[in-house]
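Heads up, there are several structures right after this.
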Structure 1
Amino acid sequence: MNLKESFRYQNFLEGLLTTAGRYLSETDYVTTTKREHLRGAASPGAQDETLVVATEKPFDCGVNTLIDFTVHIVDEKELLGAAISAAKKSCPIDIDSAIAMNRSRQNVNLLMERLAGVKSREIDSTGHDYRLNNEGNQTSYVYKIKEVVTIDFDRNKVKGIAKALARKSDEVSAELDGLVLSAVVVYTPKYDINDTFEDVLAAFAGGSETA
């Protein structure tokens, strides 16, 4: 498989672990409750009775099998992770570092694009104040307010930076897309990525690790 397929399978395994963990976290699933009705001690001649409280079990296999299955998926994820690491090391660039750097470029590019959209502007409005007239009375009057907002940076420079970052980001993305399709991950999937959790668990419980 290539890196792209291995990433999908890695997510598939993580989904299996999440589902298994959810069931193992349910007390009703991992326990059996028995209720002993001790009628004889309270009423001579009455029969004691033991009842098992019925709880819905979503799978035919037992809890121990699900525990073993969870450990098995952890082991598979570890094997896959090691194979992915080996495949990445064979690539001409550090994929993880390139992805992180590209994310930073894209974030800064968005910042520069927003900054390039800021423009100098003038805003006209009115203000109100009071003054004394010739008779000494206080009267209000209206006056104009001219507000001038000026950008403190070179917009052309910012636009150039945004374009350069976008261009570099696209180049790296194209290289990464090629690598995730061409880099070979030496790992054989044990299950079909389209199988449900129930399918995979049943295959494991049946003693077969191939779906």
Structure 2
Amino acid sequence: MELSDLLTMDGVSEHSTLRSTFGFMAFHGGALEEMTDIVASRAAERAGASYYGIQLPDNLEWHIPSHKVTADQSPALGEFLSHVNIVITVHGFGRAGFFTSLLLGGRNRRLAAHLSTSLQHHLPAYRIVDELDDIPQNLRGLHQDNPVNSVQHAGVQLELPPRVRGSSPLWWDWEGPGLTPHTESLIDALVDCATTWPDLQD
């Protein structure tokens, strides 16, 4: 399936809000990689950053590989990628041995280091992995057609385990209010990263 096909499916929704040239993306959101769209959109709103996301309904879990999420298949995506010059794409993953690890892939390693500092401050109980050699190869986000690398300064592909997204058994009895504490701290870290990025006006 191509992205253009996915966007025509019942229940699939596409969202884009243009603000600053710093962008957040979550194009595997909704039921597919749960909470990624909420994390990215809330961080973008609080930081005054731009946002692009796709939400899939509960009955649809078709995963479009990131390198096939291209601007030519969606006017809204094309407009977003033309507007921002740096981006953090938010993804979800689950893998044995990485349940408390956040993985920072993508080609902008300077932004990865900056984001790592923010995450370590706000989420000290998690392992922040910003060395590419320590990230599983298929989660490094280095393909040239991946949206995280298609803007002027490229960006960071942030892979989140279920626990920090509030979707693991650890939170089975969480009743709120709001998101789980770890998820709120994650959003705080993303806002901090975006608002303190030294090249924000470039």
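Just so you know, all these numbers are worked out from the coordinates, no wet-lab data involved. Keep in mind it's a predicted model, so treat the numbers as computed, not measured. Cβ atoms are built from the backbone, for glycine too; each structure is taken alone.
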Structure from which -18500 was derived, helix-only ellipticity at 222 nm (-39500 (n - 2.57) for each DSSP H run of 4 or more, over all residues; to 500), options 1, 2: 1
Which of 1, 2 leads on percent of Cα pairs over 28 Å apart, largest value: 1
semi-axes √(5λ) of the Cα gyration tensor in Å, for residues 39-142 alone from the coordinates reads 24, 18, 15; which among 1, 2: 2
Structure with the greatest value (metric Cα Rg over 2.2 N^0.38 Å, for residues 31-94 alone, set 1, 2): 1
Among 1, 2, structure where P(r) over Cα pairs in 10 Å bins from 0, in percent, for residues 63-118 alone as derived comes to 19, 23, 21, 20, 12, 5, 0: 1
For relative contact order in percent (Cα under 8 Å, 6 or more apart) computed as 24, the structure of 1, 2 it came from: 2
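Which one of 1, 2 has mean count of other Cβ atoms within 10 Å over residues 151-158, as calculated from the coordinates, equal to 23.8?
Computed on structure 2.
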Parent structure of the calculated result 4.8, given that distance in nm of label points 7 Å out along Cα→Cβ at positions 167 and 191 is the read-out and 1, 2 the choices: 1
Structure (1, 2) behind the derived value 0.8 of distance in nm of label points 7 Å out along Cα→Cβ at positions 103 and 135: 2
Among 1, 2, which structure scores highest (criterion: mean count of other Cβ atoms within 10 Å over residues 111-118): 2
